[in-house]
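Listed after this line are the structures, all set down as structure tokens.
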Structure I
């Protein structure tokens, strides 16, 4: 697993993502960019593709493995669907390498601003919600 600590704050990261996605005026170009982000995901070892790491409530197969290292949460994830892989990559850009407090308390309001949520199918929106809920609950668990 890659234990690189982010160099930008969460707010800087969110602003950067908003800037990148709103650059594309055509929703198809946003999706293409999202899919390209998903292709950059670090490979998830098969030993982490367990039922415990599986995100239930997603139509696609999704696994998220989260480890704590030096007081920060590091994540790897995998999906069998291209767009969902992109959504995971987007979440990891924000959450990976952050403290449990940051993970538990960072609102994802920027998702509405980048113009993707409006295009997601109800099933994908539900899956995204379950991924966010799982990541944030890990942050909460480690705060206590």
Structure II
């Protein structure tokens, strides 16, 4: 029994990819920085060339990044970016869009309702639920603070 465990441990060490933490951090920094720079460039362009207000431009920029992430995920490009850039590609809003769309694409053969519809909410559902719940709790705290004269 002990020999099998030892052989298994050696096998796991052999097939486990070797990563360099400094290199992974540099890739994540570069990837996340490029995504943010692309967003800033887009928003600045909308403000300068189209005369948008700052809030409007940044709202449209977020929509552009989400759309770009979804399209790149559909073509199988964003998963390659994630593999290279790690957390730098997963942490921005583009990573959330990728994580919502990926399961839906994977299960599209199950149909529109039980495949795409259900899998879209595999990731988005808990985020929406906890977002609404947290907003509700903070709203109650804010209301109580207003009633007590603290806020």
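Matching task: 9.0 is the computed value of mean count of other Cβ atoms within 10 Å over residues 8-15. Pick the structure from I, II. Traced to structure II.
Given a computed value of 22, 18, 14 for semi-axes √(5λ) of the Cα gyration tensor in Å, which structure among I, II does it belong to? Clearly, the read-out refers to I. Out of I, II, which structure matches 2.9 when distance in nm of label points 7 Å out along Cα→Cβ at positions 48 and 96 is calculated? That value comes from structure II. helix-only ellipticity at 222 nm (-39500 (n - 2.57) for each DSSP H run of 4 or more, over all residues; to 500) was computed and gave -27000; which structure, I, II, did it come from? It was calculated from structure II.
If relative contact order in percent (Cα under 8 Å, 6 or more apart) computes to 29, which of I, II did it come from?
Working: I: 29; II: 19.
Corresponding structure: I.
A value of 5, 21, 28, 24, 15, 6, 1 for P(r) over Cα pairs in 5 Å bins from 0, in percent, for residues 64-111 alone, calculated from one of I, II, originates in structure I.
Here, each number is a calculation from the coordinates, and none is a lab measurement. Treat the numbers as computed from the prediction; the structure is a model and nothing was measured. Cβ atoms are built from the backbone, for glycine too; each structure is taken alone.
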